[in-house]
Structure P
Amino acid sequence: MQKTIKKEICQRWREIDKISKELCHDNCRWYHGSWCLLRCLDLVTGPFLFEKFYQQITHLKLNKIAVVGTAGISSMPYFISLLQPKVELDIIDICLTPLKACEIYAKENGLKWNMIQRDMMKEFEPNKKYDLVVNDAFLTLFSNLNKAVMLQNIYKLLNTDGYYITTLRKGFHQDEVQKASIDTQDRFVKRAVSQSKKMSLQERELIQKKAEVYTRTMTNYPMHTIDSVKKLFENNGFKIITINEIEVFGKNEYTFYFEVVAQKIEKD
């Protein structure tokens, strides 16, 4: 499964980079314009690192699923289409670039994915609700304060007893903000160049520049303990069904993540 979607990503990264020049805002092009390339080079993570965890989606009775937050030709909706091929699947993102990338892929592969542009950090009233919201390491991109806002808005999207399934990066220092060290940045760029040579990609200078900008700009806001994750979700309308800690190799280093299955609790 992973090889199939990765092949598609590798074939299309130049096209997505071009689309990003037209559709991205300046503050997200470094991310959405580079993600497909970096995924092709095995430098950024995806849901297949947590394949066993996400496969539990197969056992849920679901009619409508929303993927909130994507990056390019996203592995997550592809993965869900394999696990739950009959569900209605919406992809929600603030930026048109990943939505366009997913739209192109879905159309060419006969998949019925619906694209919705929405800023999930802003107040809204949903015109549709879902049995499941799912994403991968999405909350890690937001400060603790903004994580709470995002969870409150994901809560709005869910039907009664709906599920939110996700992963969050674990941090080992108490600082809320985590950026790559200079050494980690150097290793990231060197690996990008090395991988591009192995794959006989000719745009070495462009690839090096994209890797440099990505690793220098990327900011994570990890959680630190299982208790802190539980508190975050419970304070924003969810009960934790399961939570586990897992170590994976991604983004050029071993990293720990929390795997979370949460369920909406109706407010009194």
Structure Q
Amino acid sequence: MSENKTLYTSNDLSLSQAHSYTLLLQVETDSFNYAIVYGKQLLAWGENFSIDELRDPNQLRDILTANYKQVITGLATEAFTLLPKSLYEPNRANEIARLLDVKENEKVFTQVLDDDNIIVYKVDENLNYAVKDLDNQFIIHKDAGFIKAIPNDYPTSTNLYLNIQNDSVSIVNYKYNKVRFYNTFTVKNHQELAYFSALVAKELELDPKDMRLVLSGEIDDNHNYFSYLKEFFGQVSLNTVSVLEAPYHLESHRLLSLAALTLCV
């Protein structure tokens, strides 16, 4: 895991006013990212803190124990499936959950992902336990905000949107402003990232040379992942969508999937 970092703290942040703030959390198996926002204003942002910090706050005690207006928590999933809204029947949720091979230590969540899809996903109980004591909490799938943010880029059917985080990549494709494809893959290096991107292109029957890859998360345009992808795909660029008001020097593409959790409530 990368070293934990508090990347930004605004002079306007006052935790005595936390009842007016929203705390955003993205929780992975071993780590989490956080942000504090007031309306659309970013007040604080940190990455790669140990999940033990959620269970027993130390470094972030003041931040994690403040009384927020709301807490939006995006949880990493062990497995998921998407269902068209038109086909989803709540009374058959248990049957759908069986498709995910749910274990005793996993909990199933069902949520509206967008206007057309329901997402059913399972979460390790350790993650659920880590956030159980947070008040005013709204739990969602960790990529729900990222998926909702993409239409702000006016996507074409030849665009692939990649969010890279903690040795995984989430890949999304839109067609006619609707989600056509979404999946996540474990990636250890730039070759695996290119392979899975090409695999998705093949499934969508798209020619990589005609495609545009739009990247966000733990990457920049000097990263070897970025330069390697440019060898195979027509265009590769960083995601410029921004959903929060933040200082210009902060990398909005790196913050995007966390900040976009605000779009889910």
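Here are the numbers:
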| item | result |
| --- | --- |
| Label whose coordinates, when helix-only ellipticity at 222 nm (-39500 (n - 2.57) for each DSSP H run of 4 or more, over all residues; to 500) is calculated, return -12500 (choices P, Q) | P |
| For 21.0 (mean count of other Cβ atoms within 10 Å over residues 26-33, calculated) the corresponding structure among P, Q | Q |
| Of the structures P, Q, the one that 140 was derived from, the read-out being volume of the Cα convex hull per residue in Å³, for residues 122-193 alone | P |
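Read the figures in this text as sums done on the coordinates, not as results from a lab. What you see is a predicted model; the values in this text were computed from it and never measured. Cβ atoms are built from the backbone, for glycine too; each structure is taken alone.
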